[in-house]
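All of the numbers you see were taken from the coordinates with simple rules; none came from a lab. These numbers were taken from a predicted model, which means no experiment stands behind them.
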Structure P
Amino acid sequence: MAIVTHGHPGGMTMDMYQEGNRRLRESGAFQVPEHLFHACYGDPDDLQIFGVWQTREAWDRFWNESCRPIMVEMGYDTSFTVYEIHSLFTVGQLAER
């Protein structure tokens, strides 16, 4: 079942976000086909992260093996909320219903 993840690392700036992404790319961690959607949003000095994953297992593997260690090293709050998705479709699909 697909899941949505939400994190608010607390005080993460755009520069910090980009540095974290650079580290993830260099580790090969962004090459996860089950990672369907990613968004970074909010105040440029206090960003939040939102993701959609095909399975909880894919998220747990990415989180525990790649992302969380980098976030801990960078001093972020690593509390993420995870919810099962009950309905997932594009806006174009909604118009067709």
Structure Q
Amino acid sequence: MPGQALRRESTNHPFIVKNQDICAGSPIIEGTRTRVIDIAIEYEMLGHSPDEIISLHPHLNLPQIHDALSFYYENRDELDQKAERDQEFIARLKKKIPSKLS
């Protein structure tokens, strides 16, 4: 509807948990160590469909994948910033500790 702002509502995510002892508190699919951001990367950047993601992670099911993607889209800015910080950290480590294979 023109002129009306979209209303943002929070959704219950029954399959997503945060635990400081698992993956440094990154949101994961409950009962696994599969991070929400990893599912989002496979979907967004690698172009995998939810069904393809399940074939890559046979321990997951379709409702878990959709819940992870829903959680990601609700928290996209925060999760993208965390992923960017992680990539910067990895780049700094690579400079400090060069590969012995290079």
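Which of P, Q yields -9500 for helix-only ellipticity at 222 nm (-39500 (n - 2.57) for each DSSP H run of 4 or more, over all residues; to 500), as computed? Matching structure: P.
A value of -0.54 was computed for log10 I(q)/I(0) by the Debye sum over Cα atoms at q = 0.14 Å⁻¹; which of P, Q is the source structure?
Label of the originating structure: P.
When relative contact order in percent (Cα under 8 Å, 6 or more apart) is calculated for each of P, Q, the greatest value falls to P.
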